[in-house]
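Please find the structures below.
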Structure I
Amino acid sequence: MDMEKRVRDSFARQSMMDTLGAKIANVAPGAVEITAPILPIALQQQGFGHAGLAFSLGDTAAGYSALSLMPEDQEVVTAEIRIHLLAPARGDQLIARGKVIKPGRRLVVVQAEVFARTGGREVQIALLTGTMVPVPA
């Protein structure tokens with residue numbers, strides 16, 4: 001199966017991403033971009049996008065960037081991931097850009113940058129770094 005189809009098919013099975021209105025924008029070896037609108041269901045008490053939305057999108061983009069490099073008999077799960085919240089999620093849409101920093105057979109080090117977009121302007125709101133672990137498919 002081709003790598004992009006594999007990533008997109010797996011993403012389509014994630015009901016949480018569907019609930020959040022998330023879509024895969026781009027897939028390349030070691031890099032995945034996911035977008036999602038900032039919906040009323042994902043706001044915090046001050047009216048910004050909730051940090052949980054930024055975390056979910058960043059974790060997913062990072063995880064799929066790792067999956068894009070895995071052989072077909074393996075998938076990945078998050079072993080640990082850390083988020084640095086840099087600014088409020090103000091805007092119409094979030095964009096999470098995940099990438100592999102260091103691939104490995106037992107551990108894959110990943111990163112995701114999350115941006116809030118209003119019109120054509122993007123502001124980075126979060127940086128995630130973490131580790132994915134290959135598991136049998």
Structure II
Amino acid sequence: MSLFNIFNVTGSAMSAESVRLNTTSSNLANANSVSSSAEETYKARHPVFAAELQSASYKRSESVPVQVKAIVESEKPLSAEYNPDHPLANAEGYIYKPNVNVMEEMANMISASRSYQNNVQVADASKQMLMKTLQMGK
């Protein structure tokens with residue numbers, strides 16, 4: 001594997017982790033929102049990653065970047081709360097809350113942040129190796 005391929009792989013990984021951080025922050029921002037119907041209620045979103053196998057040859061030593069295939073909504077059930085005094089309560093007195101689990105989202109955010117940092121470190125180490133290689137020619 002060429003050192004130049006490392007930059008493609010780490011760049012795609014950092015881009016994917018950035019999308020993961022953005023969806024996590026969106027989930028956290030909407031965790032306490034409410035609405036009067038299940039259709040209007042915010043649903044947690046999660047990115048789906050996949051390897052870009054079509055761009056790589058089928059040699060075992062070849063690097064394979066990552067891509068974001070889609071951002072999907074969670075299928076977990078929403079929570080309905082009986083609160084007839086709430087201004088957004090429907091005719092039956094219910095409000096609907098998102099299916100966002102704040103603890104899971106915080107763990108997801110920490111994981112994405114650390115993965116991003118690891119990829120930055122890999123790119124930096126690769127850059128340093130390339131610089132050392134260039135200096136060998138002097």
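Points worth noting:
- Computing FRET efficiency 1/(1 + (r/R0)^6) of positions 11 and 75 (r between Cβ atoms, R0 = 25 Å, to 0.05) across structures I, II gives 0.20 for structure II.
- Structure (I, II) behind the derived value -7000 of helix-only ellipticity at 222 nm (-39500 (n - 2.57) for each DSSP H run of 4 or more, over all residues; to 500): I
- Once distance in nm of label points 7 Å out along Cα→Cβ at positions 27 and 115 is computed for every structure in I, II, the highest value turns out to be that of I.
- Answer label among I, II for the case where semi-axes √(5λ) of the Cα gyration tensor in Å, calculated from the coordinates, equals 25, 15, 12: I
- For relative contact order in percent (Cα under 8 Å, 6 or more apart) computed as 24, the structure of I, II it came from: I
Only the coordinates and a few stated rules stand behind these numbers; no lab work does. A quick note: this is a predicted structure, and the numbers were derived from the prediction, not measured. Cβ atoms are built from the backbone, for glycine too; each structure is taken alone.
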